Structure P
Amino acid sequence: MYYNLTALILSREPFREDDLLATVYSAEKGKIVLQARSAKKIKSKLAGHLEPVTLSNLNVTIGKNIDQLIGAQIIKPFTIIKNDIKKLAYASYFIELINSLTQENHPDKRIFYLLEKSFDYLAKTDSNYPLIRISFGYKLLHLLGFNPTQKLTVKLKDQVNYIVKNNVNNIIKNTSIIKNLSALNKILDQELEIHLEKELKTKEFLKKLKN
């Protein structure tokens, strides 16, 4: 039995001698891990379509233990992100949050489109990265049911609600959010640490980029 996915590639890793395991977030099935047979071979047509930070159409067949990727076609390569260390660092941060906070086979098209739109915005801008970061982080927490404004003790509740309800173009124009960016970052980091129960690998790298 076959099925198709529209999916953002999150990560890939070697599997067995010539295969790859690709973790993707799809509009249809949410996060899912697929086996790409012989994808490590030089002549493989699949490998180039499975780079992280790529939107691809995937052709999949159901496997006994893990579904098999048998075909792929790139929709958006996001080349400009991959060729810019700062853009790639923020894209990697988004991917790490998705990988860490979502479960397999729990589809949510809102999360898929949040990630795609965040990549789109990263690709077309050369500024406002910290604001894109808090926009993604707070929106993802909200979609997962972890909105920190539900806590009576949270500060800057109005600003967080504004971030959750508005697009990036509006957020970067909000003077109150810009003024309180440091505090909003701190609240976001605290909430993420509560739910992740671990330090993000990309966190320190993003700090270095600010210096």
Structure Q
Amino acid sequence: MSAAAGIDAIVLAAGRGERLGLGPKAWLTLGGRTLLERAIETLRDLPARVFVGVAPEDLSRARGPRDAGTVVVPGGATHRETMLAAFRAGDAPLVLVHDVAHPFVTRALALEVVAAARTGGAAVAAVRATSTAYHQVGDAPASRFDAGAIWTVRRPFAFHRADLVRGLEPGSGREGLSVILARAGIRTALVSSPAWNIKITTADDWALAQAIDQELRPTAPR
């Protein structure tokens, strides 16, 4: 069986990009492709189907010229609602969640996350901090963490469909996938990701993404 057999992939693309201030991130162009196109192309050869969750008003735009393996579904008012709408549209036993805000995910990284989820139950790409970090809530004293003790969660995230169903509870709000899965007794493994697998949220992130794209772009032969 191939590493990608029996997988549904989800691409979250319904965000409005309010903190970035450039409109919905799915339609921003990076390296000649929209962030949505980049996400779909990364996953196209990986699963049997790709389920794209977009804002209802963007359905026609997203459906455009898509291949038969890509299904576009209307998302909800929140990230969580969009993920669940796309999740319920599929039926494969293993699910891989991606997001247009992470434009540098590679097929190789996705396969590594899938392999870890198959054996351990769930897995997510993460970047290990190389500097000292602090955690502070309000005016409480900050807690210090040594370099290497903190991991920043990225995408993709893979898990077994049945485990998420067991962990879901009505009215569980904005809980993350790892919290829902933990309720079902599933521990999420961390898969080391390159630091350049960033998440685009702010204008600074967008500027960094453009620089990374230039650096990673293949050099034309002389």
Structure R
Amino acid sequence: MVKRSISNLDLLKVIDENRNNTYYGCDQKWYSTEWQRKSGCGPTTACNILMYLELSKISTGLEIKESSKEFALLLMQEAWHYITPTEKGIPTTKMFCEDILTYIESKGLHVSCNAIDVPKEVCLRPKLRNILSFIEHAMVKDTPVAFLNLCSGKVENLDDWHWVTIVALEYDEKCNEAYVTIVDGGLIKKIDIELWYSTTTLGGGFVYFTVAEANTG
């Protein structure tokens, strides 16, 4: 089996000192309003990615003393102003990319967005191998992947119409078996991505961001 992952999953640990709990990534249930808690998977996933990039590669202008729930909440509220769900949430990779790029560029930083879509129409979908290569490329670059799932198909541990954060990939060379590890709702989960690909009726998409190299000239 081929295995790839981000280099340090612990960078996504969020500590809630008040309750003595440890989470992986942010949880949309932490938002303060009912609408945010219901529709906030997109900005929450964006926060996971930004938090990882902040701690591993770049500075977003926020001073981090530790990966505390207090810091995560500040990041989530800030991100909401730029990555704001519509009545249908954030249902496309294009919308997700546009919103998060606006957010990051507001801080004077520059990244590029890389996306691959899985259309509803089966005949238009990229091959599973191409999707796995896309995710693997992100893992090699040490960048989490945002995964938009519009329909879970036969995958039981994944919510419909939902964004999650991919942090690891495992597959055999013939692509008969393929799994991704995600963080979602503060938990780590393993998803059968081959089963998702073969049974989803609405598809979805995948996004990762490449940090622009600093100009030293």
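The numbers here are math on the coordinates, done by the rules we state, and not lab data. Everything numeric here is computed off the predicted structure, so don't read it as measured data. Cβ atoms are built from the backbone, for glycine too; each structure is taken alone.
The value 5.3 for distance in nm of label points 7 Å out along Cα→Cβ at positions 15 and 175 was derived from one model only; which of P, Q, R is it?
Label of the source structure: P.
If you rank structures P, Q, R by distance in nm of label points 7 Å out along Cα→Cβ at positions 151 and 183, which sits at the top with the largest value?
On the way: P: 1.5; Q: 2.2; R: 3.1.
Result for distance in nm of label points 7 Å out along Cα→Cβ at positions 151 and 183 over P, Q, R: largest is R.
State the single structure among P, Q, R that was used to calculate Cα extents along the principal axes in Å, giving 52, 33, 28. Let's see the in-between values first.
Numbers: P: 52, 33, 28; Q: 53, 50, 37; R: 49, 45, 32.
That value comes from structure P.
Tell me which of P, Q, R gives 27 when you compute relative contact order in percent (Cα under 8 Å, 6 or more apart). It would help to have the intermediate numbers written out before the result.
Values: P: 17; Q: 22; R: 27.
Source structure for this number: R.
With distance in nm of label points 7 Å out along Cα→Cβ at positions 55 and 95 computed per structure, which member of P, Q, R shows the largest figure? Write down the numbers at each step before the final one.
Details: P: 1.6; Q: 2.4; R: 2.9.
Largest one: structure R.
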